[in-house]
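Please treat every number below as a calculation from the coordinates, not as lab data. Since the model is a prediction, treat every value here as computed from it, not as a measurement. Cβ atoms are built from the backbone, for glycine too; each structure is taken alone.
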Structure 1
Amino acid sequence: MKVLFLFIDGVGIREPAPDNPVNPDVCPVLCSLIAEHATFIDACLDVAGLPQSATGQATMFTGINTSKFMGRHCEGFPGPSLRKIIEEGNLMMSLRSIGVRCRFADAYLVDDIDDIRVRRFKSVTTVMALTRPEIICTRDDLDDCQAVTHDITREILREKGHQLETVTPLEAADHLMQVVRANDFTLFEHFQTDLAGHSRDYEKAAATLSILDQFLGGVLRLCEAAGVLVILTSDHGNIEDLSTRGHTRNPIPLVTVGPGAEAFRDGITSLIDITPRLLKLFEEEAK
């Protein structure tokens, strides 16, 4: 069994509106997935206020309601208390402990993993990856077409001064598929959607979603041919409502396509349920 988990930051569900770029004209593949293969789940976690990235992602990848634990939603990068929860137990640690071959497909543009450890600010996914450093992709993997950059085409990273050849979304999809073929569980994180939502710039949001959509189209075709279960979800709403610069309390999609897709999403109601369901899936496969 092979599973590809696509974590797309900051995408919620909202009715059509002039300031909602998540529509079929902009991203037909994503909208079709949501319409035909999704259930809508909660990202608010029974805590007042707007859901945020640090606690939302920590909850998604540990199965612990970290917003309730902290007594609030925590934005941005996880602080010491959240890092401790992630480091004591997370999805990648648990999967590796039962022999599942895992890979975090986003390339870190470093030559040595120690360069990641010394960073002052680390995302939830980075904290999780560092607990099992063998899952991390570096610049060498990217050069070998065995990893993908978080912006898919590498264009944004080039603008920041990184010496990279750009790729098309379909080329990036093929590179991601190389990772999927070599592993049992592959995680890819795309957070440009959240940044575009914060910008409140419709053209920027539409351009970001268009690149993602082309990428998704390629990934889905390749995964269907290979019999891969694809799971796509988010951590909170944002880009679907450009009337506000902040996050939203809108539900988020949980999309599943491929072998066992309907059974996987059946009964999942919030971010808390995702890691336990993934662990159950692989534990049953191992029996």
Structure 2
Amino acid sequence: MVSSPGGEAWRRFRRHRLALGSAFILGVILLAAMLGPFVWTIPINDIDFNARLSPPSLKHPMGTDDLGQDLLARMLYGGRISLAVGLAAMVIAITVGVLVGAVAGMSRGSVDAFLMWLTDLFLSLPQLPLLLLIFYLFNDSLKKLVGPETGVFILVVAVIGGLRWMPVARLVRAQFLSLREKEFVEAARALGASPARQVVRHILPNAMGPVIVAATIDVAAAIIAESTLSFLGLGFPPDIPTWGRILFDAKDHLDIAPHWALFPGMLIFITVLTINYIGDGLRDAFDPRRVL
């Protein structure tokens, strides 16, 4: 019995033990972030000066910060935001990258040259200084327009996603240039298929393997970028905890409360590492030339 391409990819992915284990760990983190606040119901901004900088205990499994706020509650809430930023920024980066790469790969001459010039231009920009500049220019106005949490979320996602589409565009363009000359695409073209139908029905599905791998890399990169912005004191305000914001708030208390920085740093590390391993597994699963 011949298995489908999806079934064969899943079989190959399951044989990548690191990727499979990472998928399980990431699933646990996602489940905790989604359901944890309903189970651990301590308010994230509940101040208790009598318990400030308490080490991990049964009452506070991850300890407390300098205001006595429960770190477990803040970590669970912050996980939602950090992971949501990573996923939303990835969607923007993949969408823009696929569109630009597909148009460039299907076009010839000036359109392809212009889109690749634009891609190279964005690749040459220093991303961290540009992130900081955009935040200084638009952060206050967006906060006034749609509120502090929503405004910062939109700005973080738009900026990070808008600066991560270029590698995807180059990857998709290379895939399109290769696939458009394949026999099955030429057959569809000979049968009168329009360029749009060639892309949607024949080329794009066969180019999605590398794109899915790039998507996992973009999620990890977006989480790191958001954590970097929060660690620099930008991004979300102090009353809206993200993993990076919690890590930033802990930097002045490393000598007396190391647990405050340990847990967010460890979760950022584990989340990014598991996503990277999943990306490795997907790369191997969608590449039949690799032997698992």
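Of the structures labelled 1, 2, which one yields 17.8 when mean count of other Cβ atoms within 10 Å over residues 129-136 is computed from its coordinates? Source structure: 1. When FRET efficiency 1/(1 + (r/R0)^6) of positions 57 and 217 (r between Cβ atoms, R0 = 41 Å, to 0.05) is computed across structures 1, 2, the figure 0.95 traces back to 1. The maximum of FRET efficiency 1/(1 + (r/R0)^6) of positions 17 and 169 (r between Cβ atoms, R0 = 25 Å, to 0.05) over structures 1, 2, that is, the highest value, falls on 1. 18.8 is what came out when Kirkwood radius over Cα pairs in Å was calculated for one structure; which of 1, 2 is it? This figure was derived from 1. Set 1, 2, criterion distance in nm of label points 7 Å out along Cα→Cβ at positions 49 and 273: the highest-scoring structure is 2.
Across the set 1, 2, relative contact order in percent (Cα under 8 Å, 6 or more apart) reaches its highest value in structure 1.
State the single structure among 1, 2 that was used to calculate helix-only ellipticity at 222 nm (-39500 (n - 2.57) for each DSSP H run of 4 or more, over all residues; to 500), giving -12500. The read-out comes from structure 1.
Of the structures labelled 1, 2, one was used to calculate distance in nm of label points 7 Å out along Cα→Cβ at positions 89 and 113, giving 2.3. Name it.
Numbers: 1: 2.3; 2: 3.5.
The read-out was computed on structure 1.
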